[in-house]
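Trainee: What follows are several structures.
Derivation of every value follows stated rules applied to the coordinates shown; laboratory data play no part. If you're wondering where the values come from, they're calculated on a predicted model, not measured in any experiment. Cβ atoms are built from the backbone, for glycine too; each structure is taken alone.
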Structure 1
Amino acid sequence: MNRIIQSAVWSFFVVCILNGILVIVKESYGPLKTSMAELTGHHWVTHGVIIIALQLLLTFALAGRFKHAELNDEFLSKMLTSGVVLGVVLITGFYIIH
């Protein structure tokens, strides 16, 4: 399997969790939300740019790690699903409590 695909899946897993954390921190700390809004006109635009940049950076940074690693499709599918579920749990849990 292509090492870029493997690194992109790991990156996606990490970025899903970081996305949830960024939502929680941004919504909990007003000055950060204001600063993010000032950067691009809206805090969600800045949020999106940060997440996309992290996905790209982590994908290419991790690509070297998978030179000889072969992860099967089932494991990678579980990683994708787990990342989404953890991100959703973080964000939903925050909004339920908040």
Structure 2
Amino acid sequence: MGNGIGSKHQEYPLVRVEILVRTLPGVPDPSTSEILEQLSTQSSNLVTSVSRAKYFQIKLANTTLRKAKANGAKMAKALLANPVIEYFEIHKVEPVSS
């Protein structure tokens, strides 16, 4: 237990953390409103909603998966997401070769 790939306690030379930042529900987003209007017009009203997200990919050296996830969350809280209008989610944490 805890010895294979994906172990939260094993240290890896390089770990990639993928973070998505999205607008909070109920917060107006003028850009997606405009896109929705255009897509609805062009697609015979097949499109019912549009949302967008910012995608960040951060590589961390010499760390465990657990620490990489925690550090990714700290970075997102401090710099990547505005908590008044956005929330973030850690999308993926995985060891990488380069």
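Trainee: Of the structures labelled 1, 2, one was used to calculate mean projected area of the Cα convex hull in nm², giving 6.6. Name it. Display every interim value, and only then the final one.
Mentor: Numbers: 1: 6.6; 2: 8.6.
Answer for the origin of the read-out: 1.
Trainee: Please state which of the structures 1, 2 yields 1.00 when FRET efficiency 1/(1 + (r/R0)^6) of positions 29 and 85 (r between Cβ atoms, R0 = 25 Å, to 0.05) is computed from it.
Mentor: Numbers: 1: 0.45; 2: 1.00.
Considering all the candidates, the number was obtained from 2.
Trainee: Using the calculated result -7500 for helix-only ellipticity at 222 nm (-39500 (n - 2.57) for each DSSP H run of 4 or more, over all residues; to 500), pick out the matching structure from 1, 2. Don't skip to the end; give the middle numbers.
Mentor: Numbers: 1: -29500; 2: -7500.
It traces back to 2.
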